[in-house]
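Structures are listed in the sections that come next.
None of the figures in this text is laboratory data; all of them are computed from the coordinates on show. These numbers come from a predicted model, not from an experiment. Cβ atoms are built from the backbone, for glycine too; each structure is taken alone.
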Structure I
Amino acid sequence: MTREELDAAVVTEQERSQSFRHHVDVCIAAGCLSSQSEVVLNSLRTEIRERGLEKECALRGVGCMGLCKAGPLVALDGQAVMYQTVAPADAPEIIESLDTAPVERLVCPVNMPFFNRQTRIALENSGQIDPERIEEYIARGGYSALAEALAELTPAQVVERITASGLRGRGGAGYPTGLKWSTVVKAPGSQKYVICNADEGDPGAFMDRSVLESDPHRLLEGMAIAGYAVGAEQGYIYVRAEYPLAIKRLKTAIRQAVRADVLGTTIMGSRFNFQVDLRIGAGAFVCGEETALIASIEGGRGLPRLRPPYPAEYGLWGKPTLINNVETFASVPVILRKGSEWFAGIGTGKSKGTKVFALAGAVQNTGLVEVPMGITLREIVFDIGGGIPGGKRFKAVQTGGPSGGCIPEAYLDQPVDFETLAQLGSIMGSGGMIVMDETSCMVDVARYFMDFCRTESCGKCVPCRVGTVHMHNLLTKISEGQATLDDLAMLEELCDLVRHTSLCGLGQSAPNPVMSTLRYFRDEYLAHIQDKRCPAGVCHIAPEVTA
């Protein structure tokens, strides 16, 4: 496909879309599918067919619309009207409403803060296109950034644009993307690789999954641009087996991209070749760590190794390897299309652009949100999230998954960026954000995440393998009212030891939920130890037996 053919494909798809009087979109991402949105889609299809409206009404399944708690979601005519919690029996009323007034009992207000306070970059196509039709991605500017890079930019110029944008890795560490790309470029050797880390394993996180299910071509274009920039001709997407829908749509997207000549050999008539293959992970959390991920792709057990050397110099099969996560690659095409200055103009000092969060827990509007860096936690929880349901009080928000920390109400007005979250004892992480109300026990929260970390430890290093088990035992002892102040001191000592002596990021960050809850909610630990009670009423503390 040449640039001219790409432009022609845009016109053809736009004309096809404009030939319909009405458009009905049904969310078929995992969240809504779990609420039977596919049944809703089939009911709407039957209704359209029975009314003879096939040439007037375009019906399609689209990706995630964001407000997962209100699914199944149905949008009419470019989201001019959105319906929530739609049932198959609502199909006749919905089709009837196309030329009349909306069905009021189903209306989801699209002007609510959840929608209008977001800035969608990585998610700009989610909910707007059919993820299984490359034509719709192309019609919204898809693969134009790749075409521009191949025709007008040198690989060095692409790296310069990514560097100038200030994009940092969205997988957790926030490493400057341009610097990582330039390191791979400078590494000696003609064989290099690009890997997308889609091994999203944090409890409560579904950001990468949504992009994979809703806009898979966005990822492929970002990876192809990266391959061109660093001199790689082979890419791998490492995705966990628990994401069958994402895997299915990625396979479809790869086949379509090869047929359209935007992947494969001599892409768009250039001398650039780039293949993408999938590698399915078995669900080990440690494989989110880049060296363990590489070992898994190579066919070995997913165990981390010492760094340096880093994958950028010695990665897959000993070759220089670029590893970024889904959201990072998804940001690349728009940076080339709209410019580095545009992207750098969003966000704060060292944290540019936007961040996607999976907003979950004790909040009204659970779902997927993309917000500019620098927005406050209060804005996310109470404006976009709609606050705490049931009239309960906010207690904490946990960011960064098992590697993150719990932030109390006193810091709700702090900006969300890499540096501020680190100062508060948490991390950005891949984007999980769990809100907790007054009914949550922070000792129990720390125990839950430590249970996750000890279970997911690969066992290679003693501090993580043994330390996380002992930390979990101490937290259990505290939650049962059987601990002493000496146990609390031992817990803090273990946190420091595991944090500073573990081999990889899993062990090094495992103490974060414990350390942050000790920092901000020490009174709850003391209540369990000294008063033998759980302030939240969550932990079952047996009454003391007196002689």
Structure II
Amino acid sequence: MQQNVNNPVGMDAEEDFASMFEASLKERGGDGLIKEGDIVKGTVITLTKDFVVVDIGYKSEGQVPIAEFTNARGEITIKPGDPVEVLLESRENDTGMVVLSKEKADKMRIWDEISAACERDEIIKGVIVGRVKGGLSVDIGVKAFLPGSQVDIRPVRNLDQYLSKEFEFKVIKFNKKRGNIVLSRRVLLEKQREEQKKETLKNLKEGAILKGQVKNLTDYGAFIDLGGIDGLLHITDMSWGRVGHPSEMFNVGDEVRVVVLKFDPAAERVSLGLKQIQEDPWHRADEKYPVGTRVKGKVVSITDYGAFIEIEAGVEGLVHVTEMSWTKRVKHPSKMIEIGREAEAVVLDIDPKAKRIALGMKQIEQNPWTLLEDKYPIGSVIRGQVRNVTDFGIFVGVEEGVDGLVHVSDISWTQRIKHPGDMFKKGDTVEAVVLNIDVENERFSLGIKQLQQDPWDTLSERTPVGSRVKGKVTKTTDFGAFVEIEPGIEGLVHVSELREERVENPRDVVQEGQEVDVKIIDINTQDRKIALSIKALLHEGEDYREYIRQQQEGSRARLGDVMGNRFNKR
């Protein structure tokens, strides 16, 4: 019955109604009047703009804010005639209506249900709705607190990953008066884990292949949850190939199939392997990559001596720095290639047992040295710049990446060259004759002196035996004196050829730097040796041929020994 505000009911009528209401309560087992804070049943009478009017059998109807019957989409979820349970907040308001609340009634009922669940040690469900200091807020009908330490078995760094998700919880603290509920998910997980562990241990043995879930990633490996017990999959056992970090292969939560490598029941330590389930790629590497095969792969490592190329997972080959270019002088492999880039190479050698493959990058292209013999035939003359000067010769640029060596012995026919740097410097332009091309060892031999005829070849024509010539003493020794008769051409005046009489010390007869007249008594073009005589000048008027014949019999042996010793020392 609804009170008519324009025609109020008299006091006697109200008292009669109250008496009837109390009687009604007694009939329903009540112990008197409804009190504020009680939950009562009622029926929806009507809906207004702001309220839902409910008949709870009291002397006046009650009203509930209509918002308490409105869902998230703004739809009203109640209609006249529907039964409803509400909380009596106040007997009457200013308009004479009883103040009711559906939300508070629902919450009180939920608190009662949670209290009963706690007493029965039951599990409850809830949705994590937000982060709060020290943990998370959970909606279980009312707000409850989930401490960070109770979220999972292991500490959780990122609590945001649990937001808006529904889980099962155990109530570990309940205080209805203070409105305080503390939950734990960890307690349930630990119990579940213990049950799983018992089942897992039944099948856990070395060689067993099991399924697990990636639980955690570290720099050295991944921890796999096998079901109540964790195993370590070390980074070296993840793949036959090179793995920089476990995150390259896995994410937390991934399902993975692994094999048990070791199991220590006492310590409950499990070592796992993934690559061991797959065939070692080196077993048939020699069949897949015979010598001469052209392969492509990714550069995975660079050292001072070369670069490693991964041609398939677990199979890497080394390109030595000397096999990177036919012509360039590669000081460091990083000048040619970069880590992570794709490279092409040719298999030069393979040893599956030692797990080694030798690769060559330069073999992808034709060896330019094989073309040099046609471009620069022996005897041809080239012109180039001096690229380097060493103790043993000079290097002359023939073409890009190809240098020819002019050995110090091939610079001059006659000059005594102590160091090539005395005659040449970098950048000088020189001409030289091609002497030899060694394709296999990549050597290009040049000569500068060969641009001219060897003066020794025509020496006998210019100064035949018996000729009288002038020369300068270049050196005196105990056995004679060396005399230069042409630039770079020396002959020996043996001590026996200085005077008619016996000479004890050649330095008593001639001195270094002195110009003397000598007669040529023998020429050995092949050995580049000349025998000279001063005393023979005293016999110019006699039969010189007979004198020469006599002198040659003893002088040639002496000349060979002395000149050989002299030139060997030089």
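Among the shown structures I, II, from which was the value 1.11 of Cα Rg over 2.2 N^0.38 Å, for residues 304-535 alone calculated?
Details: I: 1.11; II: 1.57.
The structure behind it is I.
Once mean count of other Cβ atoms within 10 Å over residues 80-87 is calculated for all of I, II, which comes out largest?
Of structures I, II, the maximum of mean count of other Cβ atoms within 10 Å over residues 80-87 occurs in I.
Quick check on the output: 3.0 is distance in nm of label points 7 Å out along Cα→Cβ at positions 432 and 472, derived from one of I, II. Which one produced it?
Details: I: 1.4; II: 3.0.
Here the read-out was taken from II.
In terms of relative contact order in percent (Cα under 8 Å, 6 or more apart), which of structures I, II is highest?
On the way: I: 13; II: 5.
Going through I, II one by one, relative contact order in percent (Cα under 8 Å, 6 or more apart) is largest in I.
One of I, II was used to compute helix-only ellipticity at 222 nm (-39500 (n - 2.57) for each DSSP H run of 4 or more, over all residues; to 500), and the answer was -5500. Which one was it? It would help to have the intermediate numbers written out before the result.
Values: I: -12000; II: -5500.
Checking each candidate, the match is II.
Given a value of -0.69, -0.78, -0.94, -1.25 for log10 I(q)/I(0) by the Debye sum over Cα atoms at q = 0.06, 0.07, 0.09, 0.13 Å⁻¹, calculated from one of I, II, which structure does it belong to?
Working: I: -0.31, -0.42, -0.69, -1.32; II: -0.69, -0.78, -0.94, -1.25.
Answer for the origin of the read-out: II.
Taking mean count of other Cβ atoms within 10 Å over residues 168-175 from the coordinates of each of I, II, which one would give 15.9?
Working: I: 21.4; II: 15.9.
Considering all the candidates, the number was obtained from II.
Comparing FRET efficiency 1/(1 + (r/R0)^6) of positions 88 and 480 (r between Cβ atoms, R0 = 41 Å, to 0.05) across I, II, which is largest? Mind showing how you got there, number by number?
Numbers: I: 0.30; II: 0.00.
Between I, II, the highest calculated value is found for I.
From I, II, which structure was FRET efficiency 1/(1 + (r/R0)^6) of positions 152 and 504 (r between Cβ atoms, R0 = 41 Å, to 0.05) = 0.00 calculated on?
Working: I: 0.50; II: 0.00.
This value belongs to structure II.
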